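The next part holds the structures, each set out as structure tokens.
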Structure 1
């Protein structure tokens, strides 16, 4: 993972931030470290959910997300598999339309 960082600002319920601050104090970290860890874990868990993986694939097939975004979400190997499948689906569609 690179060292490039982007500043992100968002609104969250006070109680959630209070909990993050309390955990940061217990662990001797700052709030940012806690939030980044939580986001990283959420993304890791979410992309191993079959239903969400299908939504990600559908977004890629519909050109909502790029191949690079797909790869960042589900990993290089799975993204490569979906890229091949997308190419096959596109070819089948073109062949099917040509036969009409």
Structure 2
């Protein structure tokens, strides 16, 4: 990932993972009901990993020699990535607790 885009990774990957997980949350319960595997939970925690990856990339972009504006953007993207990762984590927890056949 180029260094210019790397500082935006938390703001690009995390909402993208959340959006994909939200759509899969509408589709996968029908598959989960007939299968013995909970694909909704697997997809949710895969999306959490992707959101955290974007957050880590944004955090790695922070450096002491960066201008203040770039550090602010990178920190803001880290916080946004963590917020979306938490939201996706809660979606995964709900998929674990609820019966997909209901």
Structure 3
């Protein structure tokens, strides 16, 4: 968890992704559509990607990607993000994390 904590520190939105994952791409596009600029880590393109993926799995991320952090808080995967969006709760989270201003 220390590795992940270091990667999300001082970043309003972080997405752990894989370059060929369509759900990761969709969640990233959704968050960007509100004007946020998430930090995206493509685990399959990182030398320590497998280690990070193991930590994400230990946190309860099933599957491991996409995994979203907003305001340094673990949000969850695609189902959780879409649920927040459908309940109009995603934008307020982004605003509170200072990822977007309007």
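The numbers here are math on the coordinates, done by the rules we state, and not lab data. Treat the numbers as computed from the prediction; the structure is a model and nothing was measured. Cβ atoms are built from the backbone, for glycine too; each structure is taken alone.
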Computing helix-only ellipticity at 222 nm (-39500 (n - 2.57) for each DSSP H run of 4 or more, over all residues; to 500) for each of 1, 2, 3, the value -28000 comes from structure 2
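By the measure Rg/Rh (Cα atoms, Kirkwood Rh), for residues 9-56 alone, tell me the structure among 1, 2, 3 with the highest figure. Walk me through the numbers before you get to the answer.
Details: 1: 1.11; 2: 1.07; 3: 0.98.
Max of Rg/Rh (Cα atoms, Kirkwood Rh), for residues 9-56 alone: 1.
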Taking 29 as the value of percent of Cα pairs over 25 Å apart derived from one of the structures shown (1, 2, 3), identify that structure.
2
Entry that produces 4.1 once distance in nm of label points 7 Å out along Cα→Cβ at positions 17 and 89 is calculated, selected from 1, 2, 3
1
As an exercise: relative contact order in percent (Cα under 8 Å, 6 or more apart), calculated from one structure in 1, 2, 3, equals 32. Which structure is it?
3
